Every structure is written in C-alpha cells, then in structure tokens.
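Readers should treat all values here as calculations from the given coordinates under stated rules, not as data from a laboratory. Please read all numbers here as calculations on a predicted model, not as lab measurements. Cβ atoms are built from the backbone, for glycine too; each structure is taken alone.
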Structure 1
Amino acid sequence: MTFLRNQHLVFMPGMDGTGLSFEPVLPLLPEDAKITIVHYPADKLLSFDETVESAATQIPADDPPIVIAESFSGPVAIKMIGSGRVKAKALILCATFAKSPRPLVWRIMRFLRLPLLIKPDMPKGFFRFVIGDDKLINEFLPLWEKVHAQVPARVMQYRLKIINEIDVTDWLAPIKIPCCYLQALNDRLVPASCAEKIKKIKPLVEIKKISAPHFILQAKPRTCLKAIGDFCMKQQ
C-alpha cells in the first residue's frame with residue numbers, strides 16, 4: 001500500500017450512501033493520504049443524474065483523485081468520469097456494474113414487495129444469504145445497523161429502482177484513465193458477468209479477483225487496498 005501515500009483517494013459508497021461502510025478501510029490507509037468520502041442525502045430522492053452531480057460537487061476540482069466506487073456508486077463514477085464532469089487519475093470499481101446486474105430478479109422483488117426487506121432490522125436469514133459467512137455476519141451486523149438506521153427504507157427502495165433501470169455502458173468508452181475492477185468471487189448480488197461486460201467494452205480494464213462476498217472492501221480491506229496500490233503503481 002506504499003503507493004497510496006500522499007494520494008488523494010475518493011471513496012464512493014454503496015446503496016445506503018452514508019459512507020459509514022468505509023469504517024473498516026480508513027484505519028488501514030496511510031496517514032498522509034488525502035481522503036474524500038462521498039455521501040448521498042438520506043432525506044431526498046435524487047434521480048440518477050442528480051446523484052452523479054451530488055457526487056461530483058463533493059470532489060475537489062484541483063486535485064485529480066483515485067476514485068474508488070463500490071456497488072451502487074460504480075455507475076455513478078462511470079458517468080461522472082466518462083462525461084468529463086470529474087477529472088481523476090484512476091478508477092477502481094468494486095463489486096459493481098455498468099448496467100442493471102439482475103433485472104429479472106429486481107422486477108420479481110418489486111412485484112413481491114421484497115424491497116421492504118431493506119431496513120435496519122433486515123431478517124438475518126436474508127443477510128446470511130448475501131454474506132454467506134457466519135463469522136462475517138457477526139462482524140457486519142453492528143455496522144449494517146448503524147448505516148441503515150440513518151437511511152429511510154423509502155430512499156433505499158428508490159435507489160433499488162434506479163439500479164433496476166441503470167445503463168451507463170455508453171459512458172465507459174470515453175474514459176481514458178486506468179481502470180481496475182475488484183471482483184468479489186462470492187458475490188451473490190452482482191454476477192461475474194457484470195465485470196465481463198465492462199471489460200468487453202473497455203478491454204484495458206484490469207480485473208482482480210478476490211475471495212469475498214459482495215461487501216468486498218469491508219470483508220477484505222487489506223487485500224483490496226494492496227490490489228489498488230499495486231494496480232496504480234503499475235500505471236506510473
């Protein structure tokens with residue numbers, strides 16, 4: 001992780017939008033790294049384009065960063081950088097997608113009103129399905145409850161709708177900076193095909209496979225940071 005010293009790192013959060021999920025990562029970063037954590041408002045239903053603009057306004061224009069975008073924020077970062085709204089040194093995509101990852105599943109969930117499960121007291125069985133590891137479940141639950149206690153269910157459901165409709169594949173081609181995709185091998189939310197589709201459009205995207213569930217940065221923070229540092233160092 002030596003390369004990350006003195007670097008400006010921008011962390012873009014998952015669907016909750018709080019940025020609190022990066023708590024396991026931050027203590028491992030070099031003390032001299034400049035950190036920006038993007039947040040999305042929990043009291044507003046922002047459209048996708050409004051979400052892109054909200055993220056962009058939080059990133060200093062005079063210091064091109066390494067952008068690290070997880071899950072929900074992946075397409076946000078792709079459009080933000082692909083459109084030229086933000087200049088960056090590199091883009092790191094973590095367990096994410098450029099187009100709705102499971103459109104049929106999301107439609108079924110919506111029809112059955114399963115998005116109502118997205119709340120702080122989500123049934124442990126569903127959480128076990130997503131994580132798949134009892135040890136990690138016990139580690140993640142306090143953080144999950146802390147994060148989602150701050151975000152109303154209606155906001156989470158609205159962002160789920162955005163995910164179902166999203167397609168930023170046209171914004172991949174204009175991205176000229178180095179790109180890396182951290183793929184969670186045990187991801188039960190975002191299939192491996194999402195990384196493959198991104199690489200098909202952007203062949204120079206480097207895919208790094210890590211044995212982890214969907215919450216890859218939280219489950220394997222050291223491994224992820226080393227992968228990011230090694231990738232960025234090769235670009236010099």
Structure 2
Amino acid sequence: MSNDNNASFEMRTYVFVDQMQPQLAQFIAKDNRVYDPAEYDAALMLELAPAMEIHRMIDLALKSTAVRLGSVVTERHFGMMQIQHADQGEVVEAGEAVLRQTGLTKYDRARVTIATNMVIRGIEQDHAIYFTGTSKGNMVLANESVFILEITPAAYLIIAANEALKAANIKLISIRPFGATGRLVMSGPESEIDSAAEAALAILDKLNKELDEGPGRTVTGDDAKYSR
C-alpha cells in the first residue's frame with residue numbers, strides 16, 4: 001500500500017529487468033501494440049491503482065527520460081506499464097520519477113504468491129500438442145519436460161521468465177504477464193528445465209525477501225516466507 005501522505009495510490013508491481021533475454025523480447029514483440037523491446041533492453045514493469053493514473057505516470061516517464069513505452073494494460077483497479085531502453089540508467093530514472101511523483105517506494109509493492117509450481121517430466125505427445133497449439137512461442141516436443149508457473153501478481157512472471165532463460169537452455173512456450181494472476185510455460189531437456197525452475201523461483205524468493213528486509217520491516221517466522 002501507499003504511505004500515509006499518498007493514500008490515494010496503491011502499488012501492485014514494481015520490478016526491474018536488467019537485460020531482457022532474446023526469447024522474451026521476441027515473444028513480447030510478436031503481438032505488441034506499442035514499441036517493441038529490443039533483445040537485451042532493460043525494462044521496468046509498474047502497476048498502480050487507480051488504474052487510469054498509469055497514463056499520468058507514462059507521460060512523466062516518457063517526458064523525463066529516453067525510455068520507450070512497451071505496453072499498457074488498464075484493468076478495473078490497476079493500470080500497468082512496461083517501459084524499456086538499452087541504457088539501464090534511463091529505465092531506473094524513469095521508475096524513480098514515478099516513485100517521487102506518487103510518494104511510493106519499491107517496498108510498497110505487493111508480495112509474490114505462487115499458485116502453481118510444477119514440472120511435468122517426459123511429456124506425452126498428446127499433451128505436447130496441446131501446449132504447442134496454445135502457444136505463441138516455441139513448440140513442445142514429446143518427451144521434453146515442461147515447467148508451469150502460476151503466480152500473483154502476474155507481472156512478476158517477466159523477471160521469473162527472464163532469469164530462467166538466463167540460467168538454462170530452454171524454450172519459452174507461453175507467458176501471460178498481466179492481470180491479477182499470470183501463467184508461464186517453458187519446455188526443454190529435464191536437467192535444463194530443473195535449472196530454469198530453480199532460477200525462476202529464486203528470483204521470486206529474492207523479491208519477497210527484499211520486502212521483508214526493507215526499511216522499517218521486522219519479519220520473523222512464517223511471515224518471512226513467501227507463499228507456495
């Protein structure tokens with residue numbers, strides 16, 4: 001939630017990606033309606049309430065830095081923007097400009113909650129065909145392993161997918177990184193999928209630990225753990 005001086009604002013997501021991996025950048029660009037991210041761009045996903053206030057923040061970010069607008073999603077309660085640029089400093093400054101304007105900090109964002117975390121090993125052909133048919137990315141082949149991740153808020157899937165792609169030689173099958181709950185599907189050899197899943201879960205754990213250890217926070221016991 002926002003601080004007492006800016007009770008009208010609520011933050012759901014604030015997540016910085018240092019270098020967008022090629023598969024993720026290309027997947028976003030495939031049906032993007034604004035400015036496509038380039039491979040290895042830095043990016044920021046930011047979600048605020050009230051939803052339509054995101055347009056003021058987009059205007060501020062674009063006018064105060066050289067970032068490009070990647071996507072916009074407005075729901076009933078929250079609005080999300082993705083901005084990107086080859087220069088990480090431009091992206092960081094754009095995010096800071098929004099924080100200054102709203103009086104929020106990155107510690108005001110929502111925690112990550114994991115609804116589904118599974119690996120299907122040696123997938124059967126019929127099941128593989130299903131994933132391929134619903135994919136806008138790569139194909140799932142019989143006998144590959146498949147990693148499925150479902151989390152809230154959805155936008156955190158961007159950094160989870162990005163870290164997975166950094167860590168392992170896998171394929172991005174589908175990702176839905178907007179809305180309250182998002183879903184990610186990746187496939188590849190069993191050992192690579194295990195490495196990818198480990199990297200994805202580790203970054204989500206790190207994001208929650210940052211909230212636990214943030215200014216003014218004293219969290220112990222079960223409250224210091226993120227939901228699975």
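One of 1, 2 was used to compute relative contact order in percent (Cα under 8 Å, 6 or more apart), and the answer was 18. Which one was it? For relative contact order in percent (Cα under 8 Å, 6 or more apart), the value 18 is produced by structure 2. Computing P(r) over Cα pairs in 5 Å bins from 0, in percent, for residues 100-179 alone across structures 1, 2 gives 3, 13, 18, 19, 17, 14, 10, 7, 1 for structure 1.
If FRET efficiency 1/(1 + (r/R0)^6) of positions 92 and 188 (r between Cβ atoms, R0 = 25 Å, to 0.05) comes out at 0.20 when worked out from the coordinates, which of 1, 2 was used? Considering all the candidates, the number was obtained from 2.
For FRET efficiency 1/(1 + (r/R0)^6) of positions 52 and 140 (r between Cβ atoms, R0 = 35 Å, to 0.05), the highest value in the series 1, 2 is held by structure 1.
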